[in-house]
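S.K.: Dropping the structures in below, format is structure tokens.
What follows is calculated from the coordinates using simple rules that are stated; it is not laboratory data. Remember, it's a predicted structure, so these values are computed and weren't measured experimentally. Cβ atoms are built from the backbone, for glycine too; each structure is taken alone.
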Structure I
Amino acid sequence: MQVEAADRSVPVHSPAVKESVWTRNWREIKKSKHHYILMAPYMILFFMFTVIPVVFSMILSFFYFNMLEFPRFVGLQNYSRLLLGDDVFMIALKNTLMFAVITGPVSYIACFLFAWIINELSPKIRAFMTLVFYAPSIAGNVYFIWLIFFSGDAYGYLNGFLMKTGFILEPVQWLTNEQYILTIIIIVQLWLSLGTSFLAFIAGLQTVDHTLIEAGSIDGIKNRWQELWFITLPSMRPQLMFGAVMQITSSFAVADVAIALAGFPSVNYAAHTIVTHLMDYGTIRFEMGYASAIATVLFGLMLGANLLIQKLLRKVGE
């Protein structure tokens, strides 16, 4: 009874308990101070060039600012104009969501499948195949190849092949026809998608503990698909999460491919995306408040997609 009375005499949320928690945390920080010192340069740069600009952009989205006059507070006017009065943004939103829904999951699965297959090869062949698959994402003039392939004259590779085989009688303007341009950009984006996520998956597969696979075979794992679902994927959750973030970011941030192939702006805004819309108002018209509202909406879409993917990845291996 005395022990129970003593326990009840000090509430769980008392200042003494809180002080001990803060003391314990401070002790842990002092104990790991070398780690924090090593992280400090990156964290300072990250806050200066990422966190602070994002916060300022969100704040600026409630102002009218044209780079010449002092910012003027307009409340939700930029958002109402964006969501209710900007027809071009609605086209950009539709195109961006289409890119995200198609290229995001397809490229993510393709990155993992190619990494899984290549990981089964011998080390020398694996290194060569990794370079082959990763090279398109770092190539400089990669769009030049596709411009020749989809050229609108008879010398374009696709037109030349289709005319030679008799499928068409005259060249098709692939990159100026709104019927084809979005599909072409999706194809090129998928071709370019084997980038950082692909390397992360290769690295994650290399770190899977083979003793777990041996133990799984004893516990009833019967085939490679069960091994993949119950052992491999749960063992590389950090790489899966990193790859998901990278693929979501790239699928929502499509701009360079659309500009290089379809021009800026594209025909009837057929290849217009949220990022190209942001570039239009931010770097050409200098309506920085409105551009900040566009960026905030894009940030919200990316954040929501990331939270959804995190929720789905937690179920891997269950």
Structure II
Amino acid sequence: MHRRALLTLPFLGALPAMAQPATYPMPAPGRRPWAAQIPVLRFGILGGENEADRLGRYEGYRALMETIFGIPVRLFFAADYLGVQQAFAAKQLEASYMSPAAYAGTWMDTNGGVEPLLVTKEADGSTSYVSVMYVRADSGITSLEEMRGKAMGWADPNSASGYLIPRAEMRAQGINPDQFFGRTGFAGGHEQLMVAVLGRQFDAGVAWASGQGEQSEGFSRGALRAAVDKGLVKMSDLRIIWHSRPIQNGPLVVRTELPASFKADFIAFHLALPSAAPEIHRAIERGSAIGWAPTRHEEYAVFVDMRRAEAAERRRR
């Protein structure tokens, strides 16, 4: 049966001239009145990368928050996206960076018990990224249509770029992903999926990327770029055969019930971070992001709709 091609947008190619991040003062160090309600700040780190690498990237960030706020800061390293969602639901976390889909799932699981404060801003002022589908360069596969009947790997069921967005866009174009592929499975994260594709466990995988910069370097930012920088993959070993429309970057999330004064301090800390501690900012962002912009739940409502559509699809199956 003839199927329309998926809607795609051209990658932007070379990055535009780097915008200069706005400069904000770092809040003065010292214990805050809200510390009576938050004696320990517990921060969740999503899975998809090995724990040693995550610890190395986030230790400076953790230590700086501890110094500025005058309370212990503990990092919670989840094995997968669901681990952070469940920790929020159990009120075992105060804050976390989250993927758009993980935020939507947590918001649903907690009946609005979490809220987004900030979203990553890119060098061109945008706050979005794309999902890319990749295959081995020697696979002979050059298009999505050639994946019919083949093995498709997903990163995580709570990942926007690694599961929900590709499936939603395929369904919107008349392709049922549960019937189109010969076999599907979850790898447990973006890095794990790349290794599985290169190891021939799957014919294709999906990951998030900025869609800006040099494709040969894994773009300017994203899971592919991080894997290239760590020597885990070479882009010459992969071929990108599809990419999505722009996806809103994941938010910095806190529990809704926390004091407004804590949220204000937390926002101020992050707005100041790129200029006050650029090395720490680069370590946690790993790419072209220059800072943060305010965000709100309405910008992620589409991901709530996608999760509900997936749940409805599972019930039909």
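S.K.: With helix-only ellipticity at 222 nm (-39500 (n - 2.57) for each DSSP H run of 4 or more, over all residues; to 500) derived from the coordinates and found to be -10000, which of I, II does the value describe?
M.R.: Working through the options, I get structure II.
S.K.: With Kirkwood radius over Cα pairs in Å derived from the coordinates and found to be 20.2, which of I, II does the value describe?
M.R.: This figure was derived from II.
S.K.: Taking distance in nm of label points 7 Å out along Cα→Cβ at positions 90 and 114 as the quantity of interest, name the structure among I, II where it is greatest.
M.R.: I
S.K.: Follow-up question, since we're still on this one. If semi-axes √(5λ) of the Cα gyration tensor in Å, for residues 122-257 alone is computed to be 41, 17, 15, which of I, II is the source?
M.R.: I
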